[in-house]
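Some structures are shown below for you to check.
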Structure 1
Amino acid sequence: MQKIAAQLRHRELTQEIYNIGDEVAEYIEHIAESVADFDGELAGDCLAEFDEIVDDARRDARRIVGELIGLRQALTSGVRAGILSASASDHARLPEPELLDAHGLEELHPTGATPLAISQLHDALDARTELTVQHLSELVEFTLQQTDRVARNLDAVSLPHMYARIGTLVSEVTEGWLSTVADTHRAYTRSRRGGNPPAFLEERARVDAIVAKVAAKKAAAEGRNFAS
C-alpha cells in the first residue's frame with residue numbers, strides 16, 4: 001500500500017514539473033504576442049508578470065525535485081524492490097539560445113545610417129520586432145524541452161537554475177526591444193498596435209466574464225436568502 005501511494009505521489013509531482021514548465025512557457029508567449037502587436041506597455045506588464053512566475057517556478061521546482069529524488073530512491077532501491085525504473089543518466093546539453101539584447105538588435109538591424117529613409121527605418125524596426133518574437137519563441141521551446149528532460153531524469157539539469165537563466169534571457173530581449181523599438185519610436189508602434197491583437201487577452205476577457213457572471217449569481221442568491 002505504501003508503494004502504491006509513493007507511485008501515485010511520484011506521478012503527481014512529475015505532472016507538477018510539467019505544469020511549472022507550461023506556465024513559464026505560457027507567460028513567455030504572452031510577451032511574444034504583445035511584442036508582435038507592437039504594444040510596449042502590455043509587453044512591459046507581461047514581463048513584470050513573468051518575473052513573478054519565474055520566482056515561483058524556481059521555488060516550487062526546488063521543493064518538487066527534492067521530494068522526487070527521495071521518492072525515486074525509495075522506489076528503485078533494493079533487488080526488485082522498485083516498480084519505477086531509474087532513468088538513465090542524461091548529461092547531453094541542449095543548445096541554449098544565445099543572449100539577445102538591445103545591442104544585438106541594433107547591431108543586426110541598424111538605424112544609424114545617414115541619411116535613413118523612413119521606409120528603411122520602419123523596415124529595421126519591423127525586423128527587430130520579428131527577431132524578438134522569434135527569439136522568444138525559441139525560449140518557449142527551450143523551456144519546454146528542458147522541463148521534459150528533468151521530468152524524465154532529475155540529474156539532467158538544475159531546474160531552478162535553468163528557470164533563472166530563462167528569466168535572464170527573456171528579460172534581456174524584451175527590454176532590448178522596448179528600448180530600441182517601443183520606447184524610442186512611439187509614433188510608429190502606436191500606428192502598428194492593434195493589427196495583431198494578443199490571443200491571451202481574449203482568453204483573459206472570457207475568464208473574467210465567467211468569474212463576474214458567477215459572482216453576480218452568488219450575490220443575487222445571497223440577496224434573496226437575506227431578504228427571506
Structure 2
Amino acid sequence: MQLFHYHWWTERVEQMEEFYQQQGFETVLRVGRHEGEMQTFNPPLEWDEFRDKGIAFRIIEMVKGKTNITFGHGIGDRFDHIGLLVNEAEYERIIEKAKGLDLNINERERRTFLSTPWKFRIELQKRKDVVHDQGTHIMAMDIGLSFQENPKMIGNLLDLDLYVESDSHIRVGNHEWSLNFYEEDSTRLCSVHFSQGPMHSVDPVGTKLTTASDDEG
C-alpha cells in the first residue's frame with residue numbers, strides 16, 4: 001500500500017499549477033468545462049492560450065516521481081482527499097472494514113472513495129499505471145482535524161501501526177509512510193513531507209512542503 005496522492009478544490013488553480021511546476025512537478029492533464037462541455041487543455045497548451053475563456057477546471061493533474069497531485073475549481077480552498085495505491089487483497093480487506101465502520105463507500109470503475117467523519121475522503125486506487133515506479137514519494141502527511149471522532153479509526157481501517165504521541169497528536173503508518181493527525185477545529189492538510197527535493201515552501205492553499213533532509217535538519 002502506497003500513499004501517493006492528494007486533491008484540493010480551490011479558486012487558485014493557475015497559481016497552484018505554477019507553484020508545483022516550480023517544485024519540479026509536470027502537468028499531465030487539464031480537464032475543464034468550456035461552453036457547456038468538458039474539454040481537455042493539456043500541455044503543450046499554455047495558460048496564455050485559454051486563461052480568458054472562463055474555463056471551470058474540473059481537474060488539473062501533476063506528477064513528480066511516485067507522487068500525483070490534483071486540484072480543481074472550487075469555492076474557497078477545500079482539502080478533498082488522499083490517495084492510496086493498493087493491491088486486490090488490501091482493497092478487499094479495507095472495504096470490509098469500511099463496511100463494518102459504516103462508512104460511505106463510493107465504488108467507481110477507475111477508483112473507490114471512502115468518506116470519513118472529518119469531511120475528507122480516502123481514495124483506493126488499484127491501477128498501478130497511475131503511479132510511476134520510482135522517484136519522489138510522499139513519506140508523511142500532517143492533517144489537522146477534530147478529535148471528537150478518534151482518528152485511530154483510520155489506522156484500524158487501513159491496517160496501519162498506531163502511535164499515540166500526545167493527547168493532541170496521533171500517528172498511524174507503516175515502514176514507508178505515515179499520517180500525523182493533530183487536533184484542530186477544522187480539517188486541513190497542514191504539511192506534506194517528501195523523500196526528495198529540495199522542497200521547502202508553502203503552496204497557494206497553505207500546505208507546507210518539506211523534504212526528508214529538511215525534517216532531519
Structure 3
Amino acid sequence: MDFGSTNLAAWNEALSSYDATLQSLNQKKTDLLPLDSFYRSQLPQLLRQRRPDPFLTQPELHRLMQWKLSRGKWRPRLLDFVALLDGAAVESASRRAFAALPDLAAAVSALAALKGVGPATASAVLAAYAPDVAPFMSDEAMVAAVGNAKDYSLKQYLLFAGKLQKKAKELSAESEVFTPSDVERALWSSAIASKLNSSLSDDGPKASTKKSVKRKRRS
C-alpha cells in the first residue's frame with residue numbers, strides 16, 4: 001500500500017482484508033486470532049466501561065503484549081518484564097496516560113515509566129482506548145509512513161502518529177470515517193499480505209526446481 005495514495009477504494013480494500021490477512025498469518029501463529037479478538041473487541045469495551053476514570057490492569061497489559069509480539073516480532077523478554085510489574089503501578093500509569101489524551105507525548109511518557117513498556121507498547125495501549133487519536137506503532141506502518149522501523153523513540157512515534165492522523169483526515173468522507181488506527185491496520189494488512197504472497201511465490205519455483213533435478217538424476 002502506497003502511503004501517499006489518496007485512492008479511498010484501495011485503502012478500503014486494504015483495511016477490509018485485515019481479517020483475511022490475520023487468518024493467513026494465524027496458520028503460523030495459532031494464538032493470533034484470539035489475541036486480536038481480545039485487543040480489538042474485548043479490551044476497548046472493558047476500558048470504556050471504566051469511564052470516567054479508565055485504567056488498564058496488569059493481566060490486560062500482559063495479554064496486550066502477547067498480541068503485540070504475535071502480530072510482529074517475538075521478544076519474550078518484554079513479556080517477562082510485564083509479568084513482573086506491580087498491578088497498582090500499571091493501573092496508576094494507565095490512568096495518567098488516558099487522562100493526558102489527546103496529548104500523545106504525555107500519554108506515552110506516563111506508560112513508558114513502566115519497565116518493559118516503550119513507545120510502541122504504549123501506543124498499543126492508547127490505540128485500544130482512543131483509536132481516533134493514537135495509532136499503534138507497528139513496524140509495517142512505520143516503514144510505509146516514515147521509511148523505517150528502527151527508531152522506537154517518542155519523537156519518532158509523534159512523527160508517525162502525526163502522519164497517520166493527517167492521512168486519516170484525507171481519507172475520511174461524509175459517508176465514512178477513517179481513524180489513524182484504521183490507517184495502521186490497512187498498512188499492516190497490505191504489507192503482511194505482500195510478504196505472504198511473496199513467500200508462496202518463492203516456494204513455488206524452489207519446489208519445481210527440486211523436482212526437475214530429481215527427474216534429471218533418474219534419466
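Read the figures in this text as sums done on the coordinates, not as results from a lab. Quantities reported herein were computed from a predicted structural model and do not represent experimental measurements. Cβ atoms are built from the backbone, for glycine too; each structure is taken alone.
Hey, distance in nm of label points 7 Å out along Cα→Cβ at positions 99 and 147 derived from one of 1, 2, 3 reads 3.3; which structure? Clearly, the read-out refers to 2.
Ranked by Cα Rg over 2.2 N^0.38 Å, structures 1, 2, 3 are topped by 1, which has the highest value. I have -26000 for helix-only ellipticity at 222 nm (-39500 (n - 2.57) for each DSSP H run of 4 or more, over all residues; to 500), calculated from one of the structures 1, 2, 3. Which structure is it? The structure behind it is 1. Here mean count of other Cβ atoms within 10 Å over residues 43-50 is compared for structures 1, 2, 3. The highest value is that of 1.
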